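Colleague: Structures given as structure tokens follow.
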Structure 1
């Protein structure tokens with residue numbers, strides 16, 4: 001039975017990682033190709049830059065969430081050792097820091113500040 005769980009978890013990890021990568025690549029492609037074309041008809045250059053940057057940042061954040069989920073699944077269901085838990089902690093810490101700084105950069109405020 002544990003081998004079945006391990007095999008299913010490995011497939012789940014692979015699918016989750018691929019989903020995260022596809023989200024980042026897909027939204028980056030969309031933000032860099034289609035958004036500027038659409039906005040060039042209606043907005044100023046500064047607005048195009050802001051919109052592309054916002055969409056790209058949101059795509060990276062969403063993709064990172066999937067990649068963190070894949071790391072957690074892999075560590076808990078596939079290879080649970082003290083070493084992998086330590087590596088997971090470091091990976092989650094780094095990706096959380098990246099997500100936090102991206103969020104601050106995109107929104108222009110700290111998460112605990114009210115929206116204006």
Structure 2
């Protein structure tokens with residue numbers, strides 16, 4: 001089997017596959033937050049939250065900056081345009097295939113009723 005890899009998409013979908021990381025993205029959509037405050041909000045250890053943030057950073061979905069002893073997280077500027085386009089293209093493909101299947105089923109039913 002041939003494997004096609006589009007690294008940014010792979011990183012994004014892997015990052016977004018986890019409910020906690022999706023929650024972090026939602027939270028950062030409301031405003032910047034420190035890693036400590038995110039860990040408190042999600043009731044997890046600081047180490048656990050740092051690991052989630054690293055995954056999001058690798059995907060370009062989150063950017064962190066350190067000011068003094070506080071590391072603050074912000075949504076990345078990259079956004080999810082490529083991911084949305086990929087999803088939309090595949091949604092259209094599935095829709096076309098289901099429409100074709102509906103047509104075949106309708107044709108079979110017409111033939112059955114003619115017999």
Structure 3
């Protein structure tokens with residue numbers, strides 16, 4: 001069963017939109033817990049993998065195993081990340097930027113996420 005999404009959540013999660021940079025509630029949020037898909041509740045990211053990249057969106061250098069799927073964006077230039085359970089759009093993944101030792105940045109829309117404290 002999916003959660004009911006408001007118009008802006010639908011624009012981002014269902015229609016592959018992007019929220020404005022530095023506008024999301026999780027961009028500068030660093031409590032301990034688990035980030036889950038706003039649409040279906042699937043556990044996506046641990047707070048342990050979150051880091052501050054300064055890009056304007058929440059950044060993670062790893063996901064919970066099998067929680068997301070990577071697919072080529074419609075423009076063929078970027079790799080989109082979606083929830084493995086419901087297919088909801090989360091954001092994009094970038095590699096080789098050197099922010100963390102894993103050299104990976106999951107750039108995620110805050111609006112695509114909910115947070116559960118540990």
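Taken together, the values in this text are just the output of simple stated rules run on the coordinates, not laboratory data. Computed from a predicted structure; not experimentally measured. Cβ atoms are built from the backbone, for glycine too; each structure is taken alone.
Colleague: Which structure, out of 1, 2, 3, was P(r) over Cα pairs in 5 Å bins from 0, in percent calculated from, if the result is 2, 11, 15, 16, 16, 13, 10, 7, 5, 3, 1, 0?
Modeller: 1
Colleague: State the single structure among 1, 2, 3 that was used to calculate helix-only ellipticity at 222 nm (-39500 (n - 2.57) for each DSSP H run of 4 or more, over all residues; to 500), giving -1500.
Modeller: Details: 1: -29500; 2: -21500; 3: -1500.
Source structure: 3.
Colleague: If you don't mind, another one. If relative contact order in percent (Cα under 8 Å, 6 or more apart) is calculated from each of 1, 2, 3, which structure is the one that comes out at 24?
Modeller: 2
Colleague: Right, another one. Quick check: 3.7 is what I get for distance in nm of label points 7 Å out along Cα→Cβ at positions 55 and 79, calculated from one of 1, 2, 3. Which structure matches? If you can, show how the numbers build up before the last one.
Modeller: Details: 1: 3.7; 2: 2.5; 3: 1.2.
Label of the source structure: 1.
Colleague: Okay, moving on. Thinking of 1, 2, 3, which structure, once distance in nm of label points 7 Å out along Cα→Cβ at positions 71 and 87 is computed, gives back 2.8?
Modeller: Working: 1: 1.1; 2: 2.8; 3: 0.6.
This value belongs to structure 2.
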